[in-house]
Structure P
Amino acid sequence: MAKAKVWGPSNVYPTAVLGDDVSIGAFCEIGDGVTIGSGTRVGAMSFIPAGVTIEEDCFIGPRATFTNDRYPPSPKSEWEKTVVKKGAKLGAAVTVLCGIQIGENAVIGAGSVVTHSVPAGEVWCGVPARKTTAKLPIRDMSRLNAFIEQRAKDVEHVTADKFRESVKKITDAGLEEVSALMSPGAKVLDVGFGCGYTLDAFERLGCEVCGITMCQAEVDEQQEKHDVRLMDMSFMSFDDKSFDLVWARHCLEHSLFPFFTLHELYRVMRPGAVLYMEVPAPRTKVPHENYANHYSVLDKLMWVSLLRRTGFKDIQAVVLVISTGKGVLTEFYKFIARRHV
C-alpha cells in the first residue's frame, strides 16, 4: 500500500492496491486484488470484494456494499467486475450489483440499489436506482479559491516615493476630467488607492470617497485619514448601485479575470455613474506582461470589447504616453465610460 490510512479493525487483503491519501474507515472488507485510487474515501463498514476497481477522488459512503457474483454461489471464473470511475460519489448504504460501471463524477443517492451502469455526471437514486433530475454544482471552486489566495502574495505596496511627477501629471489630468462629470458630494470608489494621492484629491473635490486595496500596509497607512478597506475588486461587499464614480487607475491589469471584475465594478455603479480606468498597453518598451502581478495586459480593442459586453456606454479610449523616469517612453490606455441603466 502507498500512503493510505486504514482505520482498524478492517480487513484489507495484501493483494489490494490502495493509492496515496486513500482513507478506509473502520470495519471494512477490502478484497483480493481490489484497486482503490488516490484520494478516495471509503466509509466505515463497507464491503468491497474482489473484482472491484475504484478510481481516484471517489467517495464511498458508510455501509456501501459491492458484489461480484450475480447468481451465487458461482465459480470464481464467473464473477463479474465493477468499476467506479474518477470522482464518483456513493451515499451511505448504497448496494452495487456486479458487472456495471459508475461513470466519472456520477452521484448515487443514499440507500440506492444500483443494477445498471450509470453514465458520467448523472445523479441516480432509488430501488432500483434510476436517473433523477436533481441538479448539482457543476464547478468545484476550491482550487480557484486556493489559487486566488496564492496570487494575493503578489500584491505590491505602493508608496509615495513610487508616485513620480510624470504619474502625478497624468493623474491630475484624469482627476480634472472626471471632476467635470460629477455632481457635488458624489460618492467615489477608489480602486487600488496606493499611497492615498487620489483619496486626498477626491476629498478636496468635496466627494465622499471610499478606497479599497489588497495591501494591508496601504490600509494601515490611510485608515486614520480615510474610509479604506481591505477588499478584492472582483469580490466586493458593497451593495448594488452604490457609487457615482469608480476610479480604477492601474488595477485592472492585476485582475485574474478582467471581464468578471468589470461586471463587479458595473454592479456597484449607479445609473449614470462614470468609470475612469487606466491600464498598461501590451508590447511596449516596458514589458508589463512580465511583471509578477500583471495578469491581464490586453490591447485597446479587447478592453473596449469587454467594456461593451459588460454594459458600459459612451466609451472613450485614449492612448497615453508616459516617461518611466529613465528616459524610456511607454504607453497606457485611458478609458472613460458610463453605466446607463
Structure Q
Amino acid sequence: MALLDQALHGGRAGRMHRELVLEKQIAVDAGGGIDDIFGYNGPTQMTTRILHKPEYSKEATLMAFDAVIREVRENGISADELEQLKVKWRSDYFATLEGGRGGYMPKYGLMHLLACFTLFDNEPQLVNTILDGFLAVTREEIQAVAKKYLPKRKTRDCVSNPGQGRSTRGRGCEGGGVMAARVVEVANGVPGLAAERAVTWPKRTKARLSNGLEIILAEAHSIPKFHGELFFRSGNAAAIHRAPGLAEMTATVVRTGTTKRASRQIEEDLRRIGADLSSSAGADTSAISFAGLSEFSEPLLGLVNELAREAAFPEAEFERERRRSWKK
C-alpha cells in the first residue's frame, strides 16, 4: 500500500500530479496520500486533494481522477516505475531516520520509529530490517492491492471548487482504501535509557573553486545520504523594484524545465535517484536545496547545475504556477 501511495501521490512525479496537472492541465495542484503508516495500529484512509481550474467542471475533474485510478487497477505499474519507487522509498526512509522535529528535537524520526515498533510489534529492531520488506514488493502485489483497496467510487461529491471558498472534503465519498489492522500485544514496561554519549560535531571543510564558488562541506557518515544548498546572492530585495513576488516566482519556476529536460522528465529523474529538490527566495538570497542517496550524488549534482545554468522557464509552467499562486 505504501508503494502504491507513492506511485499515486509521490510529489510532482506521482501519477495524480503528472496526469492532472502536467499532462491534462485540469488542475493547478494535486496531491494527497496516507498518513504516517507506522504511527498507529488500525484502519486508515488514502486521500487525494485536487485544486482544479475554474474552467473545468467538478465532473470533468473526477473523471480524470477515475482514469488515473482505473489505469493502475487494470494495468498496474511498469518495472521501471517500481524501481524508481523503491529507490525513492529507501531515500525517504533514511531521511525519516535522521529527521528532527523543529530545531529542538534532533533524531525525532528515529525515536518515533523505535517507539512505534516497540509499541505495536514489540520489536524495536525492526527499524533496521523493515526496509527490506518494502524493497521486496512486486508489481503483481501492487496491482492486487490497487484492485482490493481502490474500488470504483459510488458518489461524485468529493472535490470542492477552489473558487467557491468552501470545502466538501469527505462528504458523501464512498470507496477508497482501508488498511487491515494488526493484532498487537503491547510489551509491559519501558526499556531503560542507554548510557549518555558525547556529541561529536561533523568536520567542516571550506574551499573555493576556480569560478569563485565557495564550497562548505560538513561530513557525517551515519546514513548513505547527502544534502546540499546552492545559494545565490539575489533575492526579494534585489527584485522588488521590478515587480513584487518576482523572486519567489523565479525560484518556483526554475525547477520546471531546462533547455534539455521538460518538467515531467525532471521529476521522474529525481524519483529515479531517490532525490528531493526545492527552490526558494528570501530577502537577500535565493537557493536550490537538494538531498539524495550518496550513490547518486553525481547525477543529482548534474541536475542542480543544469537548473542553475540552463533553466528554460517554460511559458506554460510559468502560467500554471502563477494561477496556482492566486489560489493560496
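Since every read-out is calculated from the coordinates, none of them should be taken as a lab result. These numbers were taken from a predicted model, which means no experiment stands behind them. Cβ atoms are built from the backbone, for glycine too; each structure is taken alone.
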**Complete:** Calculated from one of P, Q, FRET efficiency 1/(1 + (r/R0)^6) of positions 84 and 204 (r between Cβ atoms, R0 = 35 Å, to 0.05) reads 0.00, and the structure in question is P
**Highest-scoring label, criterion being percent of Cα pairs over 36 Å apart, among P, Q** = P
**Prompt:** For which of the structures P, Q does the calculation of relative contact order in percent (Cα under 8 Å, 6 or more apart) return 18?
**Reply:** Q
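Out of P, Q, which structure matches 0.95 when FRET efficiency 1/(1 + (r/R0)^6) of positions 148 and 212 (r between Cβ atoms, R0 = 25 Å, to 0.05) is calculated?
Source structure for this number: P.
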**Prompt:** For distance in nm of label points 7 Å out along Cα→Cβ at positions 236 and 260, which of the structures P, Q scores highest?
**Reply:** Q
**Prompt:** Here helix-only ellipticity at 222 nm (-39500 (n - 2.57) for each DSSP H run of 4 or more, over all residues; to 500) was calculated and came to -12000; which of the structures P, Q was it taken from?
**Reply:** Q
